[in-house]
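Asks: What follows is a set of structures to go through.
Bear in mind these aren't lab numbers, they're just calculated from the coordinates by the rules spelled out. Because the structure is predicted, anything quoted here is derived from the model rather than measured. Cβ atoms are built from the backbone, for glycine too; each structure is taken alone.
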Structure P
Amino acid sequence: MNPAIPHPPRSLEKSRELLKAAGFSWKSDGTLVDGSGDPVEFSIVTSASNAQRTQMATIIQDDLKQLGMKVQVVPLEFRAVLDRVFQTHDFEASVLALGGGDVDPNTKMNVLVSSGASHMWDLGESQPSTPWEAEIDRLMKQQISTLKFTDRNRLYGRVQQLVYENLPLICIASPNILVGAKTTVGNFQPAILDHYTLWNVDQLFVHSPVKH
């Protein structure tokens, strides 16, 4: 993660300021309306079989309600969600999981590059539609052939900055993993990737407890 990217605190006041600056306003009953006076309403599709994602969508619904938006959570069968997002594009917002088993930038190529199969914005397009998307494409392709770690880290850090500034997708959750082992387990070195405790199973050993 690029340490230069800030983590702004939750603030309804700041959110209202940003909405107002973008041309939105509120009716007397608190409903948020756009520049044409139409109420802000949209739906979030998510997988009915995944309780965590449905709960996330419900939390988002409640948060945006406090800003005057009317949001409908639509739980669907998982394949129906994928069909709407990647095939028919018949959706307004969606809560999905982007899995990856490696911190290396190459595992994110299918999401970040315009031609990627899991490119979540400008769906159906294979070419970048904005300068910042073109820059992401260039940086991601450049880091593939860059051997020096610090240079790759710098290139990917810029990609993260562009995603933060333009918000084509919003990352709302990341697992917080806690692991433990008995003090008799030697060479125990938890990792940030799965498998968190057994990645070096061939190096683990059990020794007798120290007697005092």
Structure Q
Amino acid sequence: MGATVTAIETQGKNLLVSFSNGLEVRTHLRLYGSWHRYRPGERWRMPESRARLVLEVPGAVAVCFDAPVVELFEQRTESLHPRLAPLGPDLLNPDFDRAEAIRRLRDPTRAQLTIGEALLDQRALAGIGTIWRAETLWTERTSPFVPVAELDDATLERLIGTARRLLRASVRNGSPGPMGAYRRAGRPCRRCGTVIRSTKQGRDLPRTTYWCPRCQGAS
């Protein structure tokens, strides 16, 4: 493009790269995409055919592999973008608006959603995926299957606070660390020894939920 990178930021699970010519790239990795950083001339760890986007800057090459979403648009239209505009408060944003996240979770349209479904709703709060849903609920000993309407504000506050803490620690450490529930189905709970269970949860796009029947309650 012959332009320089002026900013890189995240909005939920979207990575936004802004350029000096007024354009912006949005990538969303979903479940299978990944970003790699290489030195100029270094051999890539994946085939070139799987590269969806390549950004070259002095001293480094950034390659986005397998991302299902790579989109170029004008920066001035970001506030109207159909995928970005509806997003709730970003848990990794230093100015995260906790009160707004609570307000969105309390929206009547989410009252009968299970908390396991609501935490993945990026329009309520942005940034939680299946890993941190499982780990947040396990840490707070909360069933994934309880409706949002049955949880008090104090519980929602704790869940949001724990999710934010876990996400920030993962970014800071560069890895998620040991899991309490995620992908541990059939293995003993690290807290009580009960076998962790898993099931599909959600109506529109079912995702796997992991939980401890003793610590968090049965489904």
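Asks: Starting from the value 29, 16, 14: which structure in P, Q was semi-axes √(5λ) of the Cα gyration tensor in Å, for residues 61-172 alone calculated from?
Replies: Working through the options, I get structure P.
Asks: On mean count of other Cβ atoms within 10 Å over residues 21-28, which of the structures labelled P, Q is highest?
Replies: Q
Asks: Here is a follow-up. When helix-only ellipticity at 222 nm (-39500 (n - 2.57) for each DSSP H run of 4 or more, over all residues; to 500) is calculated, the result is -6000; to which of the structures P, Q does this value belong?
Replies: Q
Asks: Mean count of other Cβ atoms within 10 Å over residues 5-12 was computed and gave 7.9; which structure, P, Q, did it come from?
Replies: Derived from the structure labelled P.
Asks: Can you spot which of P, Q the value 209 was calculated from, given it is volume of the Cα convex hull per residue in Å³?
Replies: This value belongs to structure P.
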